[in-house]
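What follows draws every value from the coordinates through simple rules; no lab data is involved. A quick note: this is a predicted structure, and the numbers were derived from the prediction, not measured. Cβ atoms are built from the backbone, for glycine too; each structure is taken alone.
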Structure P
Amino acid sequence: MPFVEFHHFANTPRWAAATTILERYSVGGRVLDEVVVKRVLETDGYEWDVSGLATYLAEPTSASTESVDGSLRSAIRGSVLTEQILPRMAALALELPSLFREPFPLLLAGRNGSLTFSQRQIACLIANAFFGTLPDQGKQFNGKRKFPHLDFRPLFQAWVYSPVTKAKLDGVFEYFSQILERSDLDTAKVTFTRRCLSENEYPEWNISDAEFCDIRAHVKGKIEDEGVGCLQADFANEIIGGGVLQQGAVQEEILFIIYPEMLASLLFCQQMMDNEAIFISGPERFARYSGYASTFKITGRFIDRTDFDSKRRRKTEFVAMDAIYFRRDRKGSQFEKEYIVRELRKAYTAFLLSHQSPLEGNPAIATGNWGCGAFNGDVELKLLIQLMAAAATRRDLRYFTFGDEDLAVNAATLIQLLKRPGITLGNYS
């Protein structure tokens with residue numbers, strides 16, 4: 001079974017060099033003057049352009065953001081970052097060999113698997129990602145298996161830097177400003193679960209006796225705000241995280257910034273197949289935000305008061321489910337049986353109750369216009385597909401239309417028809 005690779009496992013010169021630099025920076029060195037963030041720790045010696053990060057760090061501490069209790073606080077910037085937060089991040093990154101003494105398995109495509117980490121372990125991984133010291137796991141497969149790369153350096157380039165980059169860095173530093181002040185990081189846990197279903201685990205849709213469950217359509221509100229206690233959908237890229245460490249700032253990328261512990265999945269989760277979904281159980285939210293895509297920005301600190309389960313995971317769970325991308329000139333093909341069945345199976349895989357779930361009972365699913373927008377999905381078709389998958393898994397839906405009042409009306413009308421006596425998934429299909 002393939003395992004995650006870290007430079008310190010082999011005691012390579014790369015980790016020795018990184019350690020020297022991180023130790024120097026942890027007691028007051030200058031991050032932008034050191035190769036740990038600029039240079040790939042490999043033999044090619046490629047140097048990253050980090051002038052975008054330099055621009056961010058040089059911005060004055062003038063902006064104010066509103067905290068969760070309505071008070072105003074200064075944005076984290078300038079000397080607070082370079083003299084306090086970044087050195088402590090470097091010290092946290094140096095804990096990697098003590099926190100990860102043994103290799104742990106990758107969550108590979110085609111296999112069920114689960115990994116649980118403490119908040120300290122995850123914070124250490126993210127700190128190392130910031131400083132660019134984590135290997136690209138895909139390289140051990142010579143490019144034959146696709147992995148994301150947990151590395152912040154693409155985000156630091158001048159040509160990438162934008163208001164969206166600023167918002168992402170605001171979110172990351174909001175996370176570290178909170179997490180570094182805690183003494184109980186070994187207590188709370190987060191679980192990452194890969195589910196892979198075999199052919200015989202899917203229902204026979206045309207003979208299923210499952211009845212349609214309840215659906216509530218919400219015109220206003222966001223999944224992560226109003227879906228508390230539900231299994232919350234992450235409209236994912238097949239390579240988890242999508243463009244979170246690049247230029248993307250839509251639903252998945254925003255989730256990974258306001259729940260930064262979800263970023264750890266980029267280290268060990270291979271690209272998803274059609275019969276797979278990835279669950280992230282217990283992450284903590286650290287930031288509030290407004291906007292979407294080019295208007296995304298962090299608006300303040302979020303204090304997450306979610307209760308814990310018996311395993312010390314917050315009772316919060318997301319499921320990453322990737323939809324098919326349809327080219328604009330091929331949008332009509334999504335109504336073909338082949339693609340409908342694929343999306344039905346993906347949604348069923350995601351909605352099936354997880355044995356690793358910290359949620360109680362058989363909670364509803366908080367979802368919305370999955371695979372629409374940039375992926376060109378039809379909103380009414382995707383609503384119906386998710387409604388059918390929810391029925392097959394005997395779960396209710398909380399459907400967020402993101403301001404689409406007509407879709408909310410159509411959803412209510414549809415469920416009235418489907419809830420009539422004698423209507424089952426089989427005779428509807």
Structure Q
Amino acid sequence: MAGLSASMHLFDPFANQDLHVTAIAAQHASHSHAYATPHRRFERVAVSSIFGDPMDRRTWSAAPYSVASCLQKLGIAVEGIHSGGTRGERGLLALHYVMTGYGRPHSSEAVLRLPSARRKAAERLAETARRRRIRHIIHTGTLDLPPVDREDGVKHYLYCDQTWALSLAHRPDLSDYSRRAVENFEKTERAALDSVEHVFTFGHYVRDHMIAHYGLPPEKVTAVGSGMGQIEPYDQPKDYSRPHLLFVAKHLFAAKGGNLLVDAFRIAQRQRPDLLLNIVGDPSSANHVATHPGIHFHPHLPWRELQRLYRVSTLLVQPMLNDPWGQVYLEAMLSRTPVIGLHRNGLPEIIENGQHGFLVEAATPQALASTILDALSDPQRLTEMGWSGQQHVLQTYSWDAVANRIAFG
């Protein structure tokens with residue numbers, strides 16, 4: 001998932017519609033508790049995103065779209081609300097960022113973390129929800145929180161992959177934030193988390209952090225996991241003796257570990273001249289990859305071609321510097337391709353601490369190159385990791401499971 005990884009909240013705005021359904025369910029339960037069905041949190045819900053239309057696959061790696069689609073399969077009416085502002089508004093907020101004493105904003109995320117930016121987004125969201133008579137809202141990020149309409153009876157929920165405090169451990173841009181900004185953004189993050197009915201996290205490690213660091217009650221936070229894209233499971237023969245590596249970054253090449261990998265590849269290739277690296281990225285990422293024997297750069301690919309690369313690759317090497325989760329890991333494992341990444345954030349949980357891939361302790365080219373060479377030295381181990389990783393993903397991660405856990409948790 002990429003990009004901004006702030007917390008995400010869910011709203012429960014349909015109290016009136018639920019009254020009749022609840023009454024019927026209660027009457028039925030009094031006759032036969034054995035036939036009672038699980039209680040749904042809502043019958044109608046909106047999914048919000050500050051980064052684009054939640055019902056568009058291009059928004060936040062299709063996570064809002066995927067959750068919404070699977071909730072609809074459960075019979076829940078779902079609408080999308082884009083809570084982001086205009087480019088002109090962001091310009092004014094950037095000026096406010098400077099005047100507030102935070103320094104010069106270095107990214108749109110920095111501007112959107114302003115309390116004033118959050119409030120404007122929350123007001124836009126509340127107005128749209130009021131106009132559509134929506135009583136429940138799922139926030140895919142905390143940047144349109146805290147809400148401004150709780151007194152109106154609207155319920156808010158969060159679906160998130162990280163928190164502001166968690167991101168500080170490995171943020172490549174941390175030095176670009178002033179101390180004042182870091183402290184104040186922590187306060188607004190805490191207020192956002194406190195303001196929702198329930199928090200749903202991608203990983204268990206995020207849930208544990210919210211309880212330990214932010215003091216959320218354990219019963220208020222549920223780890224529900226994530227799904228993946230359109231990649232399909234691979235069950236055909238695969239040759240793990242070929243040293244073919246894959247790296248996938250639709251954007252943020254450096255933050256995804258692209259530069260680190262290219263440097264490590266050059267080191268490893270001295271011992272394995274037959275190494276091959278396929279890099280998939282947007283055209284601008286090509287500037288990071290100088291012409292080098294063994295490295296092949298592919299601009300954005302259609303799903304079928306990307307799926308083929310997943311399947312023919314021996315390893316996915318994705319040393320992401322601060323991504324909290326990583327849908328790309330799940331897609332590789334579904335293709336029976338073991339993964340290599342940094343020992344941080346969600347990867348240890350995804351690969352069960354090294355059962356289905358390799359964890360690199362230090363974010364250095366030397367450490368990464370050493371791990372690549374060690375992984376390739378044992379094709380039988382890779383074969384076993386490929387099979388176990390695929391089974392783990394199939395049994396653990398799907399958007400249908402996420403939707404069920406959110407709707408009936």
Distance in nm of label points 7 Å out along Cα→Cβ at positions 211 and 251: greatest across P, Q for structure Q
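A value of 19.2 was computed for mean count of other Cβ atoms within 10 Å over residues 123-130; which of P, Q is the source structure?
Details: P: 25.4; Q: 19.2.
It traces back to Q.
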Note: Rg and Dmax of the Cα atoms in Å, for residues 163-378 alone at 18.5, 56, derived from one of structures P, Q, originates from structure Q
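Of the structures P, Q, report the one carrying the highest value of mean count of other Cβ atoms within 10 Å over residues 307-314.
Between P, Q, the highest calculated value is found for Q.
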From the coordinates of one of P, Q, helix-only ellipticity at 222 nm (-39500 (n - 2.57) for each DSSP H run of 4 or more, over all residues; to 500) came out at -12500; that one is structure Q
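Matching task: 1.6 is the computed value of distance in nm of label points 7 Å out along Cα→Cβ at positions 107 and 227. Pick the structure from P, Q.
On the way: P: 1.6; Q: 2.8.
Comparing all candidates, it corresponds to P.
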Comparing FRET efficiency 1/(1 + (r/R0)^6) of positions 147 and 267 (r between Cβ atoms, R0 = 25 Å, to 0.05) across structures P, Q, the largest value goes to P
Calculated from one of P, Q, distance in nm of label points 7 Å out along Cα→Cβ at positions 243 and 395 reads 3.4, and the structure in question is Q
